[in-house]
Every structure is written in C-alpha cells, then in structure tokens.
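> Each structure below is given as structure tokens.
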Structure I
Amino acid sequence: MLAGIESSYHIELVRKAIHLCSLSIPIFYFFTPKNVALAVFIPLTIAFLVVDVARYYHKPIESWFYTWFGWLLRRRESDREKKRLNGATYVLISATLAIIIFPKFIAVTSFIILIISDLTAALVGRRFGKHKFFEKTLEGSLGFFLSALLVVFLTPKIEYYVGEYLIGALAAAIGTIVEALPIDVDDNLSVPLSVGGILWAAYSIVYPMLNVYKFG
C-alpha cells in the first residue's frame with residue numbers, strides 16, 4: 001500500500017515538473033506582442049487539440065499517444081466514454097483564451113497562479129492533506145492560496161497601489177475556492193479564467209482610471 005502511494009506521489013511529481021515548464025508561456029507572452037503570441041499559441045493549441053481528440057478515434061494515433069504519454073495521464077484523461085482532453089491541451093486552450101480575453105498583466109498573473117499554485121496544492125495536498133475542503137484538502141488549498149498570494153505580490157502592477165495587492169488577494173481567494181469546488185471543468189481552464197475575470201472586474205470597479213493595457 002505504501003509503495004503504491006509513493007509511486008503515485010512520484011508520478012505526480014513528474015507531472016508537476018512538466019507542468020512547471022508551462023511557466024515559459026506567461027514569461028514568453030510578457031516580453032512578446034499579443035499578435036506574435038497568438039500566432040504561436042493558436043496553431044499549437046489546435047495541433048494539441050486535434051491529436052488529443054484523434055487518440056479516441058484513430059488507432060495509430062492512439063497507439064503512438066499512449067506509448068509515449070499514457071503513463072502520465074490520470075484515469076479520467078483516459079476515459080473512452082467521456083473522452084476528456086488531457087491537462088496539456090487544457091493548458092494551451094487556457095493560455096490562448098487568456099491572451100485573447102485579458103490585458104497582458106492580468107493574463108500573465110492568472111496563468112502564473114495556475115502553474116505555481118496548482119502545483120503547490122497538488123503536492124502539499126497529496127503529502128500532508130488530512131482535512132476535506134470541498135473536493136480537495138484544506139492543507140492543499142491553503143498551499144494554493146499562500147502561493148497565489150506570493151505570485152500576486154511578485155508580479156507587475158500598474159501603479160503599485162495598496163489596493164492593487166488587495167485585489168490580487170481577492171483573486172487568489174476566488175482561485176483557491178474554484179480550484180477546490182466539485183465542478184466538471186478542468187482546473188487548467190477554470191482557475192486562470194476565474195482569477196483573470198475577478199482581477200479585470202475588480203480593477204474596472206476600483207481603479208477605472210488606470211490603464212490596464214499598460215503592458216499590452
């Protein structure tokens with residue numbers, strides 16, 4: 001039993017190490033014009049989406065996909081009845097939507113929260129989680145929230161007003177709740193879009209005079 005738990009935790013570490021590589025997405029976007037970023041991510045997202053869907057319908061693609069990536073998939077990502085997309089595809093869909101919808105600094109902040117806080121929540125929850133919090137653990141969700149706060153305090157602000165940090169803290173709290181809720185939407189999609197939506201709405205209400213497109 002213990003060996004199984006350790007093996008599961010090891011696989012989760014590998015998944016999250018790969019997930020951490022997704023930090024290259026917001027870093028790349030921050031230093032790249034929006035049109036260039038979309039020219040990269042739209043074709044890449046379409047390619048991942050086509051392969052991810054095709055694995056359920058095309059035997060050669062299925063064989064190739066599971067040979068190379070099958071061991072990384074969670075059980076729900078291999079369900080032939082529900083035909084769910086895998087996490088990497090959701091990450092790219094989420095990144096593309098965030099770039100299209102949000103001002104640059106909001107897209108970057110929300111996506112870094114997804115990567116860092118989702119990773120923290122998963123590892124802390126699996127190792128130390130003992131108390132239930134919605135569909136996750138209280139310990140994991142606390143890890144999510146604290147790491148999201150760290151991201152909020154380190155990422156760029158428009159004028160660095162105190163209220164901007166409070167807005168970020170609110171978005172971090174909402175992201176924590178969304179990540180823990182038992183909703184049938186992948187975290188890679190629900191977290192950055194909810195965090196980005198809260199950030200944008202709060203800035204519009206509290207600081208309507210600020211230029212949210214300062215960074216692009």
Structure II
Amino acid sequence: MKKSLFFLSLVFAGLAFAQAQSNREIDLKPFHTIKVFDLITVNLVKSETPKILIKGRDADQVEFIEKDGMLKIRMETDMIFHGEDTFVYVYYTDLEIIDGNEGAQILSNELIEQSRLEIRVQEGARVEAGLKVENLELRAVTGGILELKGTSQHQNLIVNTGGIAENERLESDHVTVKVQAGGEVEVYASKSVDVAVRAGGNVTVYGNPSQRKKKRFLGGNIDFVD
C-alpha cells in the first residue's frame with residue numbers, strides 16, 4: 001500500500017511538473033517591430049511563417065499584443081518583472097525594429113541579414129546578435145546593453161545614462177557615436193568615426209579609421225586602439 005501511494009505521488013508530481021513546464025505555440029500576423037518586457041528571454045528565428053513558441057514555468061502567464069505591425073511580449077499584470085523563467089522563440093519574416101525593455105534579453109543565434117535595422121535597449125535590457133546590415137540605428141540608455149557582432153556599412157549609435165555598447169566585433173565602415181550622461185562604448189570603424197561625449201562616458205574605437213572626429217564636453221574619455 002505504501003509503495004502504491006509513493007508511486008502515485010511520483011506520478012502526480014510528474015504531471016504537475018509537466019504542466020508547470022507547459023509550452024504554447026501561437027501563429028501570428030506579420031509584424032516588423034518587436035518589444036519585449038519583464039525579464040523575458042526571446043530568441044529570434046527567421047522564418048516564412050510568423051509565430052511564437054513560449055516555454056518555461058510561467059508560459060501560461062505570458063501575454064502578447066499584436067497591433068499595427070508591432071508585437072509586444074510581456075508578463076500578465078500579477079507577474080510583472082517576473083519573466084526570468086520564461087523563454088520565447090519568435091519566428092519572424094521581416095524585422096525593422098528590435099526594442100528591449102525592463103531587463104529583457106533578446107538573442108539571435110542566426111545572422112540577421114538585411115539593408116536596415118534599428119535596435120533599442122533600455123532599463124537594463126540586453127540584445128545580443130550577429131548582423132550583416134548596411135545601415136544600423138542603435139540606442140542604449142538607462143543601463144541597456146548592446147552586444148553586436150558582424151558587419152555594417154553605417155552604424156549610428158546613441159548611448160545615454162549608463163547605457164553600454166559592446167560592439168567591438170561589429171566591423172563597420174563608418175561610425176557615429178553620441179554619448180551623454182555616462183555610458184560605456186566600444187566600436188570598430190574601418191574608414192571613419194565621429195564621436196561626441198557630453199557629461200561623462202567612455203568610448204574606445206578599434207579598427208584604425210583614417211578619418212577621425214572627436215568632441216568632449218564636461219568630461220569623458222575617447223580612446224583609439226590601433
């Protein structure tokens with residue numbers, strides 16, 4: 001009898017665990033902008049059909065909103081800022097804007113190849129991706145972190161209030177950097193770079209560009225590593 005009860009308890013525990021780790025797969029309408037919140041981890045996957053696959057202990061408490069070509073992914077109200085055990089695979093057909101908020105992590109294990117892309121991070125969010133993009137618009141503020149690698153022709157980067165850009169492995173021909181009120185920046189420019197630092201911040205430039213412009217106001221550092 002005791003063995004039977006023990007066996008049943010294991011079965012019920014297994015069922016509870018399976019339910020806790022439930023997956024959700026949902027087809028989506030085409031979208032061009034993605035915004036992620038609440039410490040959720042998102043993995044971007046290029047696909048012919050847009051959809052999301054949600055995994056993790058709190059998969060059933062993830063909500064998503066589709067509106068005007070934008071996909072928002074966040075936790076339900078009673079789980080706000082508690083998405084650290086939630087993992088979402090986002091299958092996209094075309095992306096123009098990647099936007100990370102509230103400690104979210106957005107990753108791409110595949111190379112993103114296209115002519116133009118905009119990436120924004122704020123509030124401690126992080127984006128890690130490999131890119132082959134002609135024109136890049138980048139913004140990291142309030143502790144947001146960019147860690148990008150690959151190639152681009154033009155990289156326009158804005159960093160404010162403690163943002164971080166670890167882009168030394170993103171080999172760009174032409175780079176423009178603006179830092180204000182603190183920030184840490186590493187970039188690679190092979191032809192030209194234009195750096196402006198205001199009210200603190202540190203910028204390190206790799207790639208030995210032949211054309212260099214730099215401006216500092218009220219502190220900050222601009223270093224070139226040849």
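> I, II: which one has helix-only ellipticity at 222 nm (-39500 (n - 2.57) for each DSSP H run of 4 or more, over all residues; to 500), as calculated, at -24000? The partial results should precede the final answer.
On the way: I: -24000; II: -3000.
Value -24000 for helix-only ellipticity at 222 nm (-39500 (n - 2.57) for each DSSP H run of 4 or more, over all residues; to 500) corresponds to I out of I, II.
> Let me ask you something else. Given a computed value of 3.2 for distance in nm of label points 7 Å out along Cα→Cβ at positions 23 and 159, which structure among I, II does it belong to? Before the final figure, lay out each step's value.
Values: I: 3.2; II: 3.8.
Derived from the structure labelled I.
> With relative contact order in percent (Cα under 8 Å, 6 or more apart) coming out at 23, pick the structure among I, II it was computed from. Before the final figure, lay out each step's value.
Numbers: I: 23; II: 12.
So the calculation was done on I.
> Taking 0.50 as the value of FRET efficiency 1/(1 + (r/R0)^6) of positions 119 and 207 (r between Cβ atoms, R0 = 30 Å, to 0.05) derived from one of the structures shown (I, II), identify that structure.
Numbers: I: 0.50; II: 0.90.
Answer for the origin of the read-out: I.
> Work out the source of 38 here, i.e. which of I, II gives that when percent of Cα pairs over 28 Å apart is computed. Walk me through the numbers on the way to the answer.
Values: I: 32; II: 38.
Only structure II yields this read-out.
Read-outs throughout are calculated quantities, based only on the coordinates presented, and are distinct from any laboratory measurement. Everything quoted here is computed from the prediction, not taken from an experiment. Cβ atoms are built from the backbone, for glycine too; each structure is taken alone.
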